[in-house]
Structures are given as structure tokens and as C-alpha cells.
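Take a look at the structures below.
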Structure 1
């Protein structure tokens, strides 16, 4: 498995994608630079992704800043020690606070190794992560993309990606997650590069930033 670590890896992946699917050639031209957006694996990375679930980028950034001020280093032990009042003041919903706490407990107990997961095959890693209540497929896939550098993950449930693929490939309608899952099979083993490409296309052509927040 070739880990996506550098901009050269992205360039190689884009070349591979265009060879697999010529429809992507104009997408690459219109998208402009495709960001790497890598961050270190570990609790801080997945916590940031959990915070960004189902909220605007501005809201996620505001919550994250409050957590940094409140906790300093955002670590599993620090989150376990948070009170309900602190979670409320940070702007966390009850569901997100509980998910952050469950993941932190699993990390501290040694039941979840967030670095070891980075070397697992994608479906296995997703299964390990989503076994924790509150961690859905999108969260697991985004962790593998941006923290593990996994080369072949495409978050088909991401609304920005659904819109970008529908627009970029001139589909009659925005594809559903199931339809997008089938459509993206042709882009293996570079589906993570395809996700980055369509996020960049979304920003460039649709004038919106669809990238998940990463620290």
C-alpha cells in the first residue's frame, strides 16, 4: 500500500486516475492545485474529525479553538477528564461529547491503536473504527484519508463530494452514496486522490470549501 505523504504522491495519483478514467482530465485542469492536507495520526486527529461532523466549517473551527483553550493539548486523557459543563461550554453536542469520550477511553485502555490502524487494509480499518458507537463510516474514511494517508478511500457519504462528482461528470442528478460507491470503483487504487481532486474541484468550480476541518 503506497501511503500518500507528499505532493509528488498526489501528482502520481492524478496521473494514474486520468489513465484509468479520461473523464477526469478536464476535472484535473479545472480543479487547480490539489491539497495534501495531511496531519499526524492519533487521538487529536480523529477528535478533530468528530468535532467537524454535521456542522459548518466555521462552527467546527470555533469549537476546536475553545477546546484548545480549555484543554491545551487535546489528548485522550484530557478529554476523559472533561466535565459535562466543559463540554457544553466548548459547544459540543451531547452525542459528540459522548463519542469523543468513548474513543478516548478505547485509546487509553489500549483497545484502539490509532497508529496501527493506519497500516491496515481499508475495509478492516473502517470496521475497527466504526465498532465504536458514534464513529460512522465518514469519520473513519476521513481519518484514513488525512491522518493515515491511505491511497484508496472515497467518502461516498460526503455531500460535497456527491455534488462535485455530479457537477464535474455532468450527471443528470447528484449521485447517492450507493451510486457514488459504484461509480468510484473504476478509480481504485487511487480513490483517495480522487476524493482530494473533487474537493479541490468543488472549491474551484462551485466556489465552496467542502474539505473537512483538519488541525
Structure 2
């Protein structure tokens, strides 16, 4: 059954409103170069607002190439339940982080530039809990709205759960879920009125598509 994550939230009130709609996860960006960056002191407030509105909604902290000096900010006592690695982390680095972090799941985002890049997924199968596939774009780690060609993913069945990102909205999600079976969809820029500010009506429309797909797959 596909899940839905809304990423790049920057305001606690909106995190609560989106969680209350029934999404499965919200993402908060901890990458300083992102227009959706949230400083460390503000992140727990967003996660608390989301979980307060919907205890089943997981908080995901999005980081890129964290060093050992940043481990305190990645620990579970900061309010998130997932750490999403969106940099150039190797499988070996992911394995080390898994040893250093407790109480959180690890997801590894991979920027896919060609169908051949999908072979990277197998390297991470034993060291992370899920992978997230996003379209490669020059000079950006994510949040560009660029879509992955669906035909690249035909027959894609990795050993671990995988999430699809890149231009996810109601229209693109409908096509993707009719053709593919990801564990979840990750949406951000395609739902925004400005960076970090989501259009709640677009979120509702996307959630309706995901809910319909769940019903179809449940039959």
C-alpha cells in the first residue's frame, strides 16, 4: 500500500495541518543550501506539531553527508523518526551511521541520471531501511520537481522498500501508481505556492489519489 510523505515543510502550523490530513510522513530539510532549510532549534517544533496532530505521522530529517560532529542533531530525541541521507553517502558510511544512531530508521536518497543508476540500490540493501529515488539535476540534491521517466522503473523490484520522488503531485502520482508499486511517494516542490509553503488543496488532491490507489491495491 503506497504511503505519502510531504517534504520541505518550514512552519509548525503547516506541519500540523498537513499531518492532520492523514499523510504518513513529513520531511524537514537540514541542508543549509536548500531554500527549505530549517535551523536546528526550530526542527523539534515542526516534528512535535505533526505528531501532535497525527501520532502516526513520522518525522523525517533530511540531511546530506553528515559528519560525526553532527550526530547529536540526528539522534531520535530531536523528534524525528527517520533520517534521510540525501548526499553522496556510500554504503559503508550508511552502515557506520546505523551503528552510531539508535531509535531512528535510515533512508538513502539516490539521484538517478540513467536507468543504469538503479543498480546502485543493491549496494544499500543491507545498511538502510529504504531508498528514495529522485531525478538527477545539476547542482541540486533534490526539490527540483524534475520527474523520473516511469519506463526506467518498469520491473524495478529491489530487496528493500523504495520511495518515488520528483515532481510528485496528483496528476503524476496517478500515472505512477497505476504503473508502479513503490512503498511510498515523496512530494515537495510540485505542491508549493513558494519554497517551503505548501498549497493544502494540492496536498488534499494528492492524498486522494494515494488513498484511491490503496483501495484498488487492497481489493
Hey, helix-only ellipticity at 222 nm (-39500 (n - 2.57) for each DSSP H run of 4 or more, over all residues; to 500) derived from one of 1, 2 reads -16500; which structure? 1
If we compute relative contact order in percent (Cα under 8 Å, 6 or more apart) for structures 1, 2, which one ends up with the highest value? 1
Structure from which 0.93 was derived, Rg/Rh (Cα atoms, Kirkwood Rh), options 1, 2: 2
For which of the structures 1, 2 does the calculation of mean count of other Cβ atoms within 10 Å over residues 96-103 return 20.0? 1
Could you figure out which one of 1, 2 the value 14.6 for Kirkwood radius over Cα pairs in Å, for residues 8-71 alone was computed from? 1
Thinking only about distance in nm of label points 7 Å out along Cα→Cβ at positions 88 and 168, which of 1, 2 has the largest value? 1
To which of 1, 2 does the computed value 1.6 (distance in nm of label points 7 Å out along Cα→Cβ at positions 32 and 80) belong? 2
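Throughout, read-outs are computed from the coordinates displayed, never taken from laboratory work. Here the structure is a predicted model, which is why all the values come from computation and not from measurement. Cβ atoms are built from the backbone, for glycine too; each structure is taken alone.
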